[in-house]
Structure I
Amino acid sequence: MTPSGADAASPAGVSDTPRRIARVLLDSPLPQLDRLFDYAIPPALLADAVPGVRARVPLRSAGRTVDAYIVEIDDDAGERPLSELDAVVSPVPVLTPGLYTLARRVADRAAGSASDVLRLAIPKRMVRAEKTWLAAPAPDTPVIDEDVKERSAILLAGYPALIAALDQHHRVALEAPPRPAQGVLAGEWATLLAAAAARVLARGESAVLVVPDYRDQAQLTAALEQVVPPEAIVRHDADQSGPARYGQFLRTLTAVPCVVVGRRSAVYATAHDVGLVAIWDDGDPLLGEPLSPSVHARDAALVRQELEGSALIFAGHTRTTDVQRLVDIGWVKEATATRRTTPRVVLSATREGEHRTSRVPSAAFAAAREALALGPVLVQVSRPGYAPSLVCGECRRPARCAHCSGPLRASRPGATPVCAWCGRAAHTWACPHCQGETLRMASSGTERTAEELGRAFAGTRVIVSDGQHPVAEVEARPALVVATRGAEPLVPGGYRAVVLLDGERMLQAEELRIGEHCLRWWSNAAALAAPGAPVHLVGVTGPVARALATWTQPAYARSELSERAPLHMPPAVRLATVEGATPAVETALANLREDVTLDPAAVVGPVDVTEPGALPASRALVRFDYPSGRAVAESLRASVIADALRARRSAKDRGPRPRNTLRVRLDVAEPDL
C-alpha cells in the first residue's frame, strides 16, 4: 500500500508491463487515514476490482485488514512496493463517482473525514438483499399519467418562481402554504413538494426530498402516493429493517429515475440524474447531523446542488436566518404564491379585570369553546409531563436534586419529586438557600394542562400528545388536543381553533436562535388550523409575535440577521469550536493564526473545560467570514491530523493514551463556551 501513498507495505512483483492498481478510501475514523491509498490488484481480482465496490485491504501499521472502497483504477509502471488487495467483498459498485465527490467536498468543508460522510450515505451490506436485487430485473421507468401531470401543474401554477426553478435548476426559498391539504392527511406543503417531484420525474430526472422527522416523512409520502407511481418512491431512513433499507439503497443505483424521501442523511442519497433536491423546514434541529463531521443537511444540499446543478428548494412556513443570508446575497431566490393566504392569528392578552396569572385569557377561552362545537381544538404547551419544574415554596428558587443538581419534577399532585437527570426520588428535600421544605409547581406540562382544561370544559374529550404519548392523527370531531411543539397530531380538514400557551416561557430560553425557534414552532402549529380558524398566541408581544400575527417571517429573519452581523454571530459569520487537551488546542490556534489572517477578536477563549480526574482540557471558539472558510478548515484539519499522529507516537513510546484528543466542529449554530 502507498497513499497515493503512505505506509509503504510488502513488495509486489515488479514487471515490465504496467500493473493495475486500485486507489482506495479506507473505512476508518482515524483522520490520518483520510486519503486515497494505492494497492496492487492481483490477477485473480482483476475482473472484480472496479470503481465503487467494497474491498478488504491489508493495513501494515495495524497488522490487520480493513474495509475500504475502490475509488479509482489505474495503471502503474513504477517499481514502488505495493500491498495487494485482499478481497473484493461485493460486486455491486455502491460508491458512485458523484457520491465520492460529494462526500469529499462536504468533509473538506467541515474539516472532517470522507469515510464519516459515506457511513451516513451507504447502509451496511446485507448479503441476501443484495443477491435478491442482483437476480431481479431492472425496474421499469416510471410513467406519470396525463391527469396527474395536469393536477400537479394546477398546484404549481400559483408559484411561477417555483416552476422556473424546477425547469431552469435554480435555488429558491419557498414560502409554503400554511393550511391543510385537501383529499390527503397532510399539510399543503407536502402536496406542493410532491407536485414538484412529479414534474421532475415526468421529464426523466430524480428528486431527493429531505424532511426532519417521521411525521413529516409520513405526510410527504402520503402526498407522493397521489401523484407518483408507488414503485418510484424510495425510502431513505433508519426506521426500516436492515435488508429493506439496503434494498431501497440498491434501487437508487439503477439508471432509472425515482423520488427519494427520507430524513437528514437522505441528502446524500444516490439517484439517477437528480433534477431536484428539496429540504423541508431547515430550521428544525433534527436536520443537524450529530455525528462527525456534523454537517447540516442544508449545507450538504448546497454543496450537492453546486456539484450537480439540480434545482434546490428550501421550503418552510418560516425562514431561517441561514437561508435569509443566502437570499440577501442573491445566491437563493424567493418563491412566493401569487395569491397569499395566511392564518387568522390573534394576539391574546389578559383583559382588565382578569387575573394576571390566568393561563388562558377570556378571548382564547371563548374561541376554544365556540370552536369545540365544530371540531377539535389544538392547545400547544412548552413541556411534557405533569409539573416539569418545581420551585421552593418559600424563596421560589428552582428545586434541584441534592445528588446531581438536576431539576426536580412531579408526576402528579402530592407525588414524591423525582430528578429529571438521575431519576432519584427526593423524599427529604430541603432548599439549600432558605431551608424551606415545601415545593411549588412552577409550570404545567401536557398532563396538568389536560387536567385543568378537562375541568374547564366538562364532558369534552381530552387527548394528550407528546414525546411519551405520541399521537399521529385524531378524528375531526370535538376534542381538546394538548400537545407539545412538534408533536401536534394531524386532523382531516384542520383544527377549528389553535391556542398557543407558554409563549413567554419558551422565549426565555438562553439560546441565540430562540426567537427563530419559537416563530417556527408557532407557525407550524398555526398551519394546522382550518382555513379561517382563529390562532391565539397567548401573552406574547414584541417582534416575534408581530411576525406571526402579520405572517412576515422573512422580515423577522432579515431583522435578526442584521442584528447579528455587528456582533459577529452566526450565520452572519461561520463559527468553529476547537476542543481537546490544552496543549493541542493552543497549538491548533497558533497554527491557525499563522495560516489565516483573522480579526484580533476572531478567537474567543480558550476556556478550561477539564473534567475531574482528567488531563487539562480547553475549548475555544473561532469566528471567521465565509471566504476564509476553506483556509480555516484546512488549517484545523491539519492540526487534527498532527495531533492524532503525535498521540500514536506517544502510545508507542510510553504506552496507551487517549488518541485524537483534538476535536474540531465547523458551522456551529449555537455558540457555547
Structure II
Amino acid sequence: MGSNGNDHNCTHCGCENPIWNALKHTFDPTALASQLPKLGPEPDSESVIFTGGVIYPLKDGNMDERVEALGIHGGDVVASGSLGHVQAHMKAKGIAWTTRQLDGKTLLPGLIEPHVHIVQTCAIEGWLDLGAIQDSSNPDDVKGPRDIKQDQRLRPRYDWNWLKEEINKHIPEDTSTWILGRMVDPALMPFTEVKNGLNQLTTFYCDIDETGDNVGNLDNIVSQNPLLMVSASMHTFYLNTAACKAVYNSHNPSSKKLREHYATCQDFIDATRGNLQEEAGMMPAILSIPLKQALDVLNIFNHLKAYFDKASSRGVTLLYDAMMDTFSKIVLGIYDLKHHSNVRIGYAAPYDSIGKKYHPVTKEAARRFYQGGLKLISDGSNQGLTGYQAQPYCCETKPELGNFNFCDPDGTTTPTVIPDAYQTTINTAMKDGWPLMIHANGDRAISFTLSAYEAALKKTSGLEKRHRIEHCSLLTEDHLKDMKRLGISPSFLIGHVGYWGYAFEKAIFEEKATKMLDLCKSALDHGLRISLHSDCSVTPLGPLRSMEQAVTRKMEGMRDAQGHFISDPRQQPILNEAECLTRQQALKAITYDAAWQCHADQWMGSLQDGHFADLVILEQNPLDEKVPATSIRDIKICETWKGGRKVYAHPEK
C-alpha cells in the first residue's frame, strides 16, 4: 500500500499517468466535444521555393550538404539543390510558385520528439506546477514581461522553502477543497552527502503531531486542506495528514479495502507516512479526490491545443507517444475533428493491447496518426530511485537496488535472473511482428532486457523492426556491444544529464554516473543509431534543448553557496566530457535518426524529394560554432511548417 519505507520510490518514469488511468472513464469526451469550435476547411498547402539562407536537407542523413534552394508543393518536397535546379523541377511539373527569401536564416527538417506522453500530460495540466524545471505555456501567449530564456531551465531556487511559499499562495478558503500539485521532485531538492555512508535526499512525509518546522513534513505547509502532490515521474503521491484522513474515510471501494488492511487511520499513516506508490497503492487517493478537481476535463481540449502549439513553437513536427491507450486515442480523435493538426503523431500502444498483426506504416497513415510499435516497462525511474540496478544506490532508499516490474514467482521485485514472465511477455509481444520500445533505466534492467531481446530474436537482427530501449540510462561497454550485435537502438532521456546529472554524480550513483550515464558518443562509436527525447512531461518539449544538453553535458543542477542553481554555464561542470556529441551528431539524433526509430524516415526527418514538407526556420544556425553551444535551446524558432503549411510563426518575425 505504501512506500516500503522509501520516500522517493516510483515504479515507472513518465510512461503512465495513474490518475489518467484511474479516471479516464469518468467523463464523456463526445459530450465535451460539443464545446469545441466547428472545424472549417484546412488551409491549402503552399507552393514555395525557399532560398537566400542556410538550408540543410539532411538527405540520406548527410549532415554536411548545404543547398541553395528548396521547393515544395502539394504538401511535399519537390526538389532541393541549386536555385536553377529547383526552378527547373517546379517548371517541369507545371507548378506556379512564390519565392521566399530566408534572409540568412537556417532551414532544417522539422524536429522530432521520439518519446512523449500527450493526453496523460494534458490530463493534469491544470494542477499546481510544483516542478523544478520552468516551462511556460506557448511563450508567445504569455501576458506581461517575462524572460523567455528561462524556459526549459531549472528554477533559480528549488527547495523546501520555495515549495512552502508556492503552495501557500494557493491555499483555498474552503478547507474541504484539495490542493493538488504535480511535478514535485525530491531528487532536485538539496541533498546531504555522507562520507562513508548513504547520502540523504529530501524526503516528504506527514506528521501532524510533530513539533518544530521540520523540512519535509507536509503538515508544516498546510494542515487544514487535504494536500496531494504527484511526483515528476508520476508514480508517487505525497499526502499531508488531512489528505490521509480524507482517503481513509472515503466511501470509494478502494478506501474500503484500505480500512480492511489498516484498523485505524493512524495505522495507515504510520505505515505509509503519506507516501503512496504504484497504481494499487495510489488508487484510494485518486478516487478520494473530488471528481471535479481530479481531472481538468472541461479544459483537456484546451490543454491539448496548448501542448500542440508549444510543440510547434519549438520546431516540432512529429510527436511520438510512448504509451497510447485506447481512450487517449478517442480523445485525440475527437480533438482532431475540431482542430487542424499542426503536428503529426505516431505512437506505441501498451504491450497488453496486442490484438492484430503488425503492418508497416504507410505514408497515408503517417500524415496524421499512426501506430509504430508496442511499449513495455521493465523498471522505474533513476531519479525516483526505482531504476533497477546491479549495485545499491548511494543514497538511502528501499529496496536498495530499485524495482523490476516483473516479479519472481515468490513475488520479489528484485530478481537476480530474468523472470519468466518478462521473457514470456517479450516473446508474445514480438510474435505478431510488432516493433518494441522497452523502458529500461538501471543497468541490471538493461542487462535483463538485452538478454530477453536476444532470446526472442532467435539469432535474427532487431534492426529491421527498429527495436528500441527507452532511456537506456546506465550503460556498460558490454551493453553497447550487445546492442550492436542484436540490432537494438537506444533513445536517451538526455535531461538526465542536464537536470539530474549533478544529483546523480554526487548523491544517487556517484562514480557510476560519471562512467555510465547516457553514453551517447560511445553508442555512436559502436555504430548504433540514437535519438534524444524529453519524455514530456518529465522534461519539457524541446529538441533544441536536448541537442544542447547532448553537446555540452553541462550539469545544471549544481548549486551555489546560497543554495541556488548556478545559471552561468561557464560555472556548470561537465559530466563525462568524452561523451559530448558534436553538433551534427546531436542534430541527426533529433531529426533523421529519430524519424528512423519512429518508423517514419521514408517521409520525415529529412527533406528528400517526395518527403513531407515538414520544416523549421531558425534565426540562427545550430551547427555554426559561432553560436555558443550553451545557448542552442534559445535559438529563435521563426517558423514551423507541416505538410507545406505554415503552422507557427514567431510574433516578432
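At-a-glance table
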read-out: Value 0.75, calculated as FRET efficiency 1/(1 + (r/R0)^6) of positions 368 and 472 (r between Cβ atoms, R0 = 35 Å, to 0.05), assigned to which of I, II; value: II
read-out: Which of I, II leads on Rg/Rh (Cα atoms, Kirkwood Rh), for residues 432-623 alone, largest value; value: I
read-out: Ranking I, II by relative contact order in percent (Cα under 8 Å, 6 or more apart), the structure that comes out highest; value: II
read-out: Given -9500 for helix-only ellipticity at 222 nm (-39500 (n - 2.57) for each DSSP H run of 4 or more, over all residues; to 500), calculated: source structure among I, II; value: I
read-out: Highest-scoring label, criterion being mean count of other Cβ atoms within 10 Å over residues 544-551, among I, II; value: II
read-out: With Cα extents along the principal axes in Å derived as 81, 55, 54, matching label from I, II; value: II
read-out: Per mean count of other Cβ atoms within 10 Å over residues 216-223, the highest-valued of structures I, II; value: I
read-out: Distance in nm of label points 7 Å out along Cα→Cβ at positions 168 and 632 - highest-scoring structure of I, II; value: II
read-out: Structure from which 4.0 was derived, distance in nm of label points 7 Å out along Cα→Cβ at positions 128 and 288, options I, II; value: I
read-out: For 0.00 (FRET efficiency 1/(1 + (r/R0)^6) of positions 536 and 592 (r between Cβ atoms, R0 = 25 Å, to 0.05), calculated) the corresponding structure among I, II; value: I
read-out: Given 4.9 for distance in nm of label points 7 Å out along Cα→Cβ at positions 40 and 64, calculated: source structure among I, II; value: II
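Every number in this text was worked out from the coordinates using simple rules, so none of it is lab data. Note that the structure is a prediction, hence the values are computed from the model and not measured. Cβ atoms are built from the backbone, for glycine too; each structure is taken alone.
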